[in-house]
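Pasting the structures in now, so scroll down.
Each value in this text was obtained by applying a stated rule to the coordinates, not by laboratory testing. The model shown is predicted, which means the values in this text are computed figures rather than measured ones. Cβ atoms are built from the backbone, for glycine too; each structure is taken alone.
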Structure 1
């Protein structure tokens, strides 16, 4: 899977001197372009940036606003899902059925969707009317 390979490669660039827990993310936008992100820790914890958030920021900065597919990889015994904040960020730019591949550097994978990661997601429709 090419997207997972991209996530694996960018993971090596992660700045994780405090946790030593490197994460890489790759996002394919509906335009077909791929955007990458890796976690960037900061000594003023928790002021770092998650890999998924970095990839989304790169996508938006390039002018794309819709996610088609996501891959996230970390060195963990089991596939690591995005944190709650990143799940909400993914839901902002992806339909519920968008596939999300979670993987480990050891080769384990789990394919899920944005909706499965964040059931009952808060959306703009919740802000209408009220």
Structure 2
């Protein structure tokens, strides 16, 4: 386990029509973030694209949705983010955040950035078969 001695936070807002995942990834790239996490994200969507648990394809949803939760790891070396959204009746669905989630009115994002580590994704022997998080001290 690593403790983080150096942390800073970034806050930014997305506008109608922007893509939630692509915009987070662009912010991470522009700021050269090597290790961070989503502290908070609220807002709304008019279209959602999610990869649900244990599925290889994406599901598409049209309507008006509240973003009720976003959590995950961000890095220029590979991010892993999940999202939960709810519709007008309060029904909630969640999964892997991927490109295709379009902002309705706003999305307000807060990222924590850890300056003393680097997150990478690596295929590990005898593990899940997916590229998994590996943390390096700097």
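Suppose distance in nm of label points 7 Å out along Cα→Cβ at positions 53 and 117 works out to 2.5; of 1, 2, which structure was it derived from?
Values: 1: 1.4; 2: 2.5.
This figure was derived from 2.
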Computing semi-axes √(5λ) of the Cα gyration tensor in Å for each of 1, 2, the value 26, 19, 12 comes from structure 2
P(r) over Cα pairs in 5 Å bins from 0, in percent, for residues 69-108 alone derived as 6, 26, 28, 21, 13, 7, 0 - corresponding label from 1, 2: 1
Match the computed value 20 of relative contact order in percent (Cα under 8 Å, 6 or more apart) to one of the structures 1, 2, and report its label. 1
To test your reading of the models, identify which of 1, 2 gives -2500 for helix-only ellipticity at 222 nm (-39500 (n - 2.57) for each DSSP H run of 4 or more, over all residues; to 500) when calculated. 2
